[in-house]
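The structures come next, written out as structure tokens.
Values in this text are rule-based calculations from the coordinates and carry no lab data. Note that the coordinates shown come from a computational prediction; the quantities given were computed from them, not determined experimentally. Cβ atoms are built from the backbone, for glycine too; each structure is taken alone.
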Structure I
Amino acid sequence: MRLDWIELREFRSYPQLDFRPDPGTNLLVGDNGAGKTNLLEAITYLSTLRSFRKAPDDALIATGSDEAVIRGGIAGPVSEHTIEVLLSRLQRRRVQLDGKRPSRNAELRARLRCVTFLPDDLELTKGSAGQRRGLLDDLAAQLRPTAAADQGDFDRALRQRNALLRAEGPMADIDALASFEAAIATSGASVVAHRWATAAAMTPFLQAAYRSLGPDTVSWRYESAWATGEASEDDLAGLLAAELAARRRQDMERRMTTVGPQRDEPRLLLGDRDSRTHASQGEQRSLVLALRLAAFDLLSNEYDEPPILILDDVFSELDAGRATAIIDRLPGAQAFLSSARHDDVGDIGGTYWNVDPSGTVVEQ
């Protein structure tokens, strides 16, 4: 899988860009603010339809413009595809895959899979549980086509129940709450089942990746107020439905849903230590690196082809050993790396590109 070309129009700092990357390694070099991250953001947007900076779509449109366009050509093992996204301040986003609207956004991930390593990824180990839930959910969506739909169904039902609770509180209609709870239980059980399956599939790759960086073993521990690891998906739905009903009066008083997958805590353990509270910053950084390398290896193994690897300005934050661990994973996959200085990365082969604040990307 590789990105053959990408075209940007009025996207972030790029009035117009036509970029044909190397099928192997691409190093983007430029000063801070030159637009390196903007280009990497555009590549991942074609796959995920969201900014890895968590920016709203309006923020992706160049100042003074009403629309932005991202187009990309993707070459797979047996076919080629084109993805086009139109972002507008005046109308809804338009997405096309090979000239047609995709029936599901998951179709884009199937055509363009990306593993992205960002400076902010340290939050995966030291930040809130939501960061780790998001990691498992995002990876599950790339591994199983139904996972993204299940996540969407759960999020929608949870929003509806919470909206009713906020508006009505103790006066909320019981039948309406029960209806939302049924949807939450069914989709929430699927979300948790996907998380457990993804964590289990990822663990051997995670352990192998971390062994090259530190002496400890790595494992997941999934903590939940309602779910147990021995339960089937049907049993999970029943457990969640029962817990929602039991907490209904409490939730009406508090005007929020207090139990469910949105409250679960996936913990990463180094040995028997919680990495969030009992790991050094060096260990946390090694674990983040291992998580991304494990995701890369898992997707490569699942689909018999590597995803695109995107590394945004991470080498300045890594010591020589960790930087080498990443570089050793580059052969065999298309990779996009960014750095303010060539010296931070060294000689990694591939093609070096100079990114200029004027919106140009030129081969060095």
Structure II
Amino acid sequence: MSKLKILLFCFLLLSSCHRKKLTLQTPSYPVQVGEATQKDVPIFIEALGHVQSITSIDIYSRIEGEITGIYFKQGQEVKQGDLLFTIDPRPYQAAVKQAQGALEQSLANLALSEEKVKRYRLLTKDEFYSQIDYETLQANMAANAALVLENQGNLDAANINLNYCWIYAPIDGMMGILNIDYGNLVCVNCQNSLTTLNQMAPIFVTFSIPEFQLPHIQKALKKGTLKVLSAYENFKSDEIFEGSLYMLDNTVDNQTGMIKLRAIFENKARELWPGQFIRNRLVLYTMKDAVVIPYAAVQVTQTNPIVFVLKDDMTVEQRTVKLGQRQDDDVVILSGIQGGEKIIIDGQINLFSGAKVRMIQGVQ
């Protein structure tokens, strides 16, 4: 055998041994590990909604005149009955005096006509005074009585208009932007309001849900008032507000298939603001001792979602799971995983049942 053949044979022999040695080593895949926990989980319907004042009032003037006083600051909270504006009362005070004078004059005429009727009643009965003249006296008395009523109405209207010179807060609330300045004239039919007064506490949040969810809500309502949670962006922060379901609308929108719901919040700290969009969760019930895992552990396949479970010998087992409600970064597992089991939350791409792994981060 030539030297070249001997060298080639030795090279092939060494390569074969090296390959056999490599195939005997079982690879381990780096993974991150989490743990399935058990806890009480709220089952909810989530929807986007907006904040609304229970009462929002545009303040208008009911008379014409000059603004002579503004008694609040923009954005200030006021109490019911607080003075907001004054309008120059002098023209309306003069109108009250005129109406009062006309009323007193008509009252005097009425008293005189009543006295005449009384005096001529007996004379007419004894035929010392003609019947037609007596009836004329009665007609004058009735006309004076009607004039008294008319003048009394004019006086009442003048007093009402005078009272409109002082505009008071009809509710507790927060003042909005002022649309008119001191010294300007206001009118009865002005398009723009003087300002807006919004009730801030309590406050409504209105949102809509698909009609197929309505039976679930109706069923839950039979057990009591439902809790509503709201948050600006997500429900993992501390800015979560708790209220209760106030009402269901009485009609499903036949164009969108949605129904409106309204929740009420105390809003004592004024966190919720009218017109603000906000995320909402209507809690139907609480699932006790639910198994919860990070949603990152779930792998979606063509058939069913799967999760890789870490065994004591550092190998993994592939399991088919049934998913429940998503809870932010977690998900409820209805079947397939038990509480306390360790699961793979990252590095699943190369895994299969029986694959050996090594933990690089996570619960151990």
Structure responsible for -9500, with helix-only ellipticity at 222 nm (-39500 (n - 2.57) for each DSSP H run of 4 or more, over all residues; to 500) calculated and labels I, II on offer
II
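Of the structures labelled I, II, which one yields 8, 27, 33, 24, 7, 1 when P(r) over Cα pairs in 10 Å bins from 0, in percent, for residues 30-205 alone is computed from its coordinates? List each step's numbers first, then the result.
On the way: I: 8, 27, 33, 24, 7, 1; II: 8, 21, 16, 13, 12, 11, 8, 4, 2, 2, 1, 1, 0.
Answer for the origin of the read-out: I.
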Where does the value 49 come from, among I, II, when percent of Cα pairs over 28 Å apart is the thing being computed?
I
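When distance in nm of label points 7 Å out along Cα→Cβ at positions 158 and 198 is compared over structures I, II, which one is greatest?
Values: I: 1.2; II: 4.3.
Checked I, II; max of distance in nm of label points 7 Å out along Cα→Cβ at positions 158 and 198 sits with II.
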